[in-house]
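Engineer: Multiple structures are listed underneath, in structure tokens.
Every number in this text was worked out from the coordinates using simple rules, so none of it is lab data. Small disclaimer: the values here were computed from a predicted structure and weren't measured. Cβ atoms are built from the backbone, for glycine too; each structure is taken alone.
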Structure I
């Protein structure tokens, strides 16, 4: 009976989700852009009582020119490294006006989060600013020509890590960095799993303090895939354990929200031109790395949050 009830509740959530629409048509993104889908899903849940803070990134362009911009909420465009600090200022200003129920959301790419904006994000997390910070992760500096970032996967091609010299070193574990700050909530999201995406956004919206949402975002030009393959590629990222779905409460309480199927990572990699130079030994190495990281994830979160 409980299972039926939960199923019915889930169907209602998805129905409500489908009917809401804040973001308008006519954006300037590439076909198949995962970042655009992430924004659309996010705003469906956040609603119109939201202020969006966007630093230099693809979404600065995607939104379009005023007054024809596609987002149905106020937007503050800010410098590359300042998404979290600008959002903190917007939050303080709204609170001063008594608008404490307005959502303040920073929406930045991996370059503006993992690299250039990390100092501002760390500061906001340390102060536990009452903001939601979203990173749409397309795994390189896509807006400026597909340059390597610290979110770029190991051995991937970019324009600054060519086939003969692919990216060395594993991808930075941004969730662990944010969890180490002890923030109330951090989670990974994937638009190829909309129900999981929806629940995590709702969880973040129901809380106070710094909340961090890490969203995988397929980029057809940068990943070298056909635009029709974006959803499949993002789904494969999770099913192969390359981008597991989980959430972290108060920095210590972990919850895996989707049991990855364990699809061989070679099936995910061979879809993308940015990995076409890999040898069988390279693929085996990546598989072993992902298996190890999955085991690490399974064994995290044995402690309950500290309550004083």
Structure II
């Protein structure tokens, strides 16, 4: 039998943390940080990449309006859900493959890359055709059939932590992608479910340094899904950058009061504009660089 390129000997397994359910994702296996590139963006190095956009792709006009505003702020990657896993079957479920196309066309018109969720194996082919960074949502973190399928594609994957998952469980999910042959994996902390009801989830800010200590993979934070409230997002965003996040996944909507999905946690473009100088300063204070850094330095607003 031909050896798999990631097969381990007994000694290798012991060295790479055999007590944990992951090996390739561990710092023991790779002590230096992995840089995951999406076009000319790099996750895991000096840059802190800001990704922004609406929770859901609702219409072509909506996405184009958001893309135009974000582009003026220098945002290099746009988020948006084309397929939406919703708790209620009656809630807006997204536009499907048409949503991927709308998002790609709107962002592409401004030279932006896109990140969007892949809900099941049957969406993978269409997603790979349109999406630059494939997102696995919290509910799908342990959808092992989907992870195995994504391990075969030539696209980076953003893996969100399950709402009740431990660090080991998140990294074991990442291991499915790495072991299957996809080395380009980004971890995402998006809040966990606790007894607290004042926020949608509880942002585990310790996940950023803890995951960096356990793994060589980049770690980004989604403060919008953690908070569930737009008024809390700025503080969580600042804390995430200070904690060492390699990127931020942020919900921005031109008219959040009319949003078909999660409008309560979306900020508007003017709020983001006011935050950029302070965010850039926080990044600089820890020897990092916010992307978009050049545009942020030119803005005159302050938080």
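Engineer: Please compute relative contact order in percent (Cα under 8 Å, 6 or more apart) for structures I, II and give me the label with the greatest value.
Structural biologist: On the way: I: 16; II: 20.
Sorting by relative contact order in percent (Cα under 8 Å, 6 or more apart) in descending order puts II first.
Engineer: Comparing mean count of other Cβ atoms within 10 Å over residues 66-73 across structures I, II, which is largest?
Structural biologist: Details: I: 14.2; II: 20.5.
By mean count of other Cβ atoms within 10 Å over residues 66-73, the leading structure of I, II is II.
Engineer: Another question, if that's okay. Using distance in nm of label points 7 Å out along Cα→Cβ at positions 58 and 106, single out the structure from I, II with the greatest value.
Structural biologist: I
Engineer: Output the label of whichever structure in I, II has the greatest value of mean count of other Cβ atoms within 10 Å over residues 130-137. Don't jump to the answer; show the numbers that get you there.
Structural biologist: Values: I: 26.4; II: 22.6.
With respect to mean count of other Cβ atoms within 10 Å over residues 130-137, the highest-scoring structure among I, II is I.
Engineer: Hey, mean count of other Cβ atoms within 10 Å over residues 50-57 derived from one of I, II reads 24.4; which structure? Spell out each step's value before the answer.
Structural biologist: Values: I: 24.4; II: 27.9.
Corresponding structure: I.
Engineer: Here's another thing I want to ask about it. Consider the structures I, II: one of them gives 21, 41, 26, 11 for P(r) over Cα pairs in 10 Å bins from 0, in percent, for residues 202-249 alone as calculated from the coordinates. Say which. Present the calculation step by step, with values, prior to reporting the outcome.
Structural biologist: On the way: I: 21, 41, 26, 11; II: 29, 55, 14, 1.
The read-out comes from structure I.
Engineer: Of structures I, II, which gives 3.4 when distance in nm of label points 7 Å out along Cα→Cβ at positions 82 and 210 is computed from the coordinates?
Structural biologist: On the way: I: 1.9; II: 3.4.
Of the structures listed, the value fits II.
Engineer: Here is a follow-up. If Rg and Dmax of the Cα atoms in Å computes to 18.4, 64, which of I, II did it come from?
Structural biologist: Working through the options, I get structure II.
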